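Heads up, there are several structures right after this.
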Structure I
């Protein structure tokens, strides 16, 4: 399941997208679907895999029926963390 915050409060105009199961293919498929550049995909050390979206790709992702949108980043992270606890893959 794809999870997205409506807007990152620390970076106006940007949104994060996470996969509830950390599925890299699922994230990349969304990236391609919304036309985001490869640089939107973040896999850094110790960082949860995610997309950072802005402009048209962000707007398209917000309207994508396969994406569950959360009003705040805090709500997004709370839900993602609960998903990790259920699957046993919490950080």
Structure II
């Protein structure tokens, strides 16, 4: 069916998407050191909320719903290694 990405926590699935995919019973799962990633599993869709960067992703359809676990793994790896990278840009004040 499809994957819908929302760049900010203020962007969200449309009313039509909520009525079509995000209805009925659901399960919530939390991931990350501070539970910053929430996964909400519906019959027709899976909704991923990442409070670290404010992004949201809606996975619809059986094949696309399976992709959510790869996305979670990628995000957890990305968040874990975020502080480990070296800075390639140095300001003049930092040079002694």
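Of structures I, II, which gives 11.8 when mean count of other Cβ atoms within 10 Å over residues 28-35 is computed from the coordinates? Derived from II, not from the others. Given that distance in nm of label points 7 Å out along Cα→Cβ at positions 36 and 52, derived from a single structure, equals 1.1, which label among I, II identifies that structure? Going label by label, the one that fits is I. Computing relative contact order in percent (Cα under 8 Å, 6 or more apart) across structures I, II gives 38 for structure I.
Have a look at I, II and say which one yields 12.0, 35 for Rg and Dmax of the Cα atoms in Å, as calculated. Computing Rg and Dmax of the Cα atoms in Å on every structure in I, II gives 12.0, 35 only for I. Which structure, out of I, II, was mean count of other Cβ atoms within 10 Å over residues 4-11 derived from, given a value of 12.6? Attributed to the structure labelled II. When helix-only ellipticity at 222 nm (-39500 (n - 2.57) for each DSSP H run of 4 or more, over all residues; to 500) is computed across structures I, II, the figure -12000 traces back to I. Here distance in nm of label points 7 Å out along Cα→Cβ at positions 12 and 44 was derived from just one of the structures I, II, and that gives 1.7; the source is II.
Coordinate-derived values only; no laboratory data. These numbers come from a predicted model, not from an experiment. Cβ atoms are built from the backbone, for glycine too; each structure is taken alone.
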